[in-house]
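Coordinate-derived values only; no laboratory data. Because the structure is predicted, anything quoted here is derived from the model rather than measured. Cβ atoms are built from the backbone, for glycine too; each structure is taken alone.
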Structure P
């Protein structure tokens with residue numbers, strides 16, 4: 001009996017010491033979404049159980065996050081660790097105290113409405129056919145009907161962000177794996193460009209706004225489009241809304257199924273023994289599995305990727321053929337599709353000139 005009392009007192013004392021013992025503050029800045037941040041909090045809570053630390057997480061917008069972090073640091077805000085895009089500007093490197101650790105790699109996959117589609121398109125040609133056969137005007141006519149009215153579309157089926165180099169590169173790369181090089185295939189380039197222009201001119205794809213990403217998500221969830229290309233970071237959003245969606249790889253073109261590869265990384269901005277331990281924890285396989293569980297993001301951990309591959313994980317399968325996009329290529333894609341390609345769609349240049357402009361850029 002005495003032993004039990006002593007044990008209870010000992011446990012109470014330990015808990016009291018644990019509760020009042022001072023914690024070291026670790027300040028983390030992240031450009032994660034709200035749902036992703038909740039996943040991060042769960043992962044860090046596991047670490048807190050066995051380490052005397054307190055995590056302070058600050059969310060900032062993804063757009064311009066490097067400049068925002070610089071602004072905070074210049075104002076003497078203490079930031080120990082930040083999560084940033086792997087396409088990092090050179091000027092930011094001077095703030096980093098150690099080698100970055102990859103937090104996730106991502107790519108685009110095809111998402112589809114399971115209520116409307118039982119068998120998703122496997123090739124780009126099947127995708128084009130699906131669009132042309134299933135988009136109808138308010139009278140029930142599709143593009144193959146002579147009475148089709150392109151100004152009275154009832155519902156769209158595919159959201160194509162035609163002004164985004166990131167999204168459009170998936171289509172062009174699948175048709176021609178040399179799309180990003182000076183060996184780009186002219187015939188394939190022009191064929192794809194003309195197909196997209198045909199869809200655009202006949203109002204078979206929605207006209208996009210500057211805020212295309214939110215529009216795409218909302219139209220997909222509302223059932224106003226059946227198919228989109230998006231990444232695993234968006235899965236939690238659909239699940240929260242109770243939306244039943246399927247995942248498939250990007251439809252095959254002549255050269256395969258390709259996607260641009262991006263990613264996020266942890267960077268150490270304040271060198272301390274405790275912050276270094278947290279960075280080490282964030283690089284572990286067990287943490288990779290937790291990020292996948294909570295946020296559907298994949299860390300480039302070899303053992304974990306092997307496990308996912310055996311389970312036929314679609315994102316892991318797509319990552320096998322994904323092409324890493326560096327900052328220079330990302331800028332070229334952005335500039336071309338946000339300006340030249342839009343001019344082409346609106347008859348400001350022909351396909352020959354469009355090809356020549358692209359070739360000049362990649363050279």
Structure Q
């Protein structure tokens with residue numbers, strides 16, 4: 001599949017640079033973020049929904065890099081608007097995802113009012129752990145109380161890792177480790193080295209007869225692993241588990257990139273979903289670039305994959321900063337078009353840029 005065959009909007013780049021000069025990486029991150037902020041009033045999700053939370057997580061990374069304070073101010077305004085409260089459901093992983101941004105802001109400002117609501121939520125969950133089933137059923141709330149779908153590994157575990165980093169209270173680490181490993185044992189296909197989205201996909205097949213492994217779903221997992229690893233000290237006993245899993249999945253994901261630098265909505269059946277998918281691709285670039293930056297992945301092997309992926313992500317950005325080719329909300333592979341965008345796709349793009357920036361010159 002050529003770029004022209006899917007009519008990908010291109011972004012002008014200096015010949016041979018692949019936009020890997022720091023100022024160029026930051027410039028396109030800011031352009032994408034600026035478009036999203038300018039168009040945020042068109043977003044229908046609740047401000048504290050997981051969709052927006054993923055955006056804020058990426059925006060917080062940009063805020064830490066940019067000399068322009070508007071990104072941090074935008075996040076602070078949102079936090080104060082909601083008095084730093086997570087979303088309403090006590091157990092649902094999606095509803096605490098916004099606390100990742102809250103904790104980032106707390107560590108900059110040191111204002112306990114930013115921390116206390118997340119402390120109350122996480123302490124309650126740790127003290128009253130759910131005994132719900134891992135057999136995901138969207139109509140049965142009791143099956144959503146634990147991390148029974150792979151997306152949840154991005155939404156909630158990093159919050160507990162951050163709480164451990166902030167408080168050094170091991171109860172957060174113990175809870176996170178136990179729940180992550182339960183989800184890993186249940187949803188991870190050790191042969192394919194990929195995660196099923198949830199148990200409903202164990203026996204389903206794509207049109208080509210292969211197992212269904214959702215691109216963004218596995219992107220959520222790898223993004224979550226990066227967020228966890230960033231918080232755990234080197235001597236943390238469980239760090240080896242998360243590190244090994246990230247490396248193992250990275251090896252697998254690297255081989256599933258298409259010639260144009262993208263990954264697809266279905267990882268094992270790209271022919272059925274031939275168009276690019278930028279939310280999953282963004283998370284994969286983020287994870288692979290992090291692995292290179294931390295010396296976990298071989299630079300000679302993985303750098304070309306990251307460069308190609310980052311170039312592809314830039315090619316999905318319209319001149320005005322809109323990010324295209326983002327699969328809409330779902331739980332399985334779906335078709336994309338160049339005009340499709342979503343806030344979580346922007347979050348993934350900003351996260352990818354934040355790690356690419358670190359090895360740019």
Structure R
């Protein structure tokens with residue numbers, strides 16, 4: 001009988017202590033792309049809070065969505081693209097943010113809030129954003145480039161480097177036609193392919209990873225590339241011209257969200273708020289070279305970065321930018337058009 005009482009007492013004490021033990025667990029499971037949150041930032045966070053950050057990676061948003069469907073309880077914090085976050089939200093897989101745990105939320109620029117994937121700012125915290133831009137060497141190009149339509153000018157024959165990205169390049173073709181980046185009309189896409197083929201003689205190279213090198217080396221005089229590469233090119237050669245295309249920008253935001261089944265939701269909030277600190281945000285901006293949604297971080301950026309026109313995009317341009325969204329079955333149609341374009345001579 002005494003053994004039974006002792007056993008019951010032990011079980012009672014263990015059960016009573018379990019919530020406290022769980023609350024004291026200093027751990028956090030992050031799910032994002034390789035290297036998207038740098039090791040130094042995570043180490044500093046762990047040193048400051050005692051929370052160990054476990055880092056698991058995915059290669060694509062689609063891979064993340066599949067893993068979340070089967071293993072959502074394994075992850076606390078997910079960092080992914082806007083359209084993927086929208087899908088998680090629609091499926092009820094996200095935890096609403098506790099703004100009381102996020103005093104630094106006020107540092108976010110309003111331009112990055114209340115977007116289509118989180119209209120009431122209940123789930124997502126912007127981390128980085130980017131928009132591809134045109135850059136060119138006006139010592140070689142003897143006319144002003146004002147937008148996407150300029151890329152079709154016959155004077156640019158064999159002169160352009162493009163990012164190897166179907167949605168963006170077909171998208172800018174659609175924009176020259178007055179259409180959306182996200183068009184799913186068959187006849188419009190057929191017309192877009194016909195127009196895209198007329199661009200092919202002007203394209204010298206496709207380069208996703210280092211397109212700025214093609215411009216800096218003189219291999220190409222014009223480039224259409226993502227924000228970090230535009231910034232790197234301008235840092236190396238500030239005389240290059242940057243173009244905010246008159247037809248409108250393409251745009252994307254990668255954001256932080258918390259899994260509805262997160263085992264450590266408070267720790268996830270703690271890391272989000274840490275990343276929103278102005279000085280931490282400035283470090284991230286310098287490391288990532290993407291647009292920072294953290295408005296409070298700008299005063300801590302070095303002058304060459306803060307004044308770089310690739311990061312200091314006019315608010316009115318950003319306000320009119322268009323998100324490139326997931327198009328479901330039409331994604332394969334865009335990819336087929338792209339492959340035919342790349343193989344064309």
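One of P, Q, R was used to compute FRET efficiency 1/(1 + (r/R0)^6) of positions 245 and 285 (r between Cβ atoms, R0 = 25 Å, to 0.05), and the result was 0.90. Which label is that? Structure of origin is Q.
Tell me which structure, out of P, Q, R, gives 0.45 once FRET efficiency 1/(1 + (r/R0)^6) of positions 141 and 213 (r between Cβ atoms, R0 = 30 Å, to 0.05) is calculated. The read-out comes from structure P.
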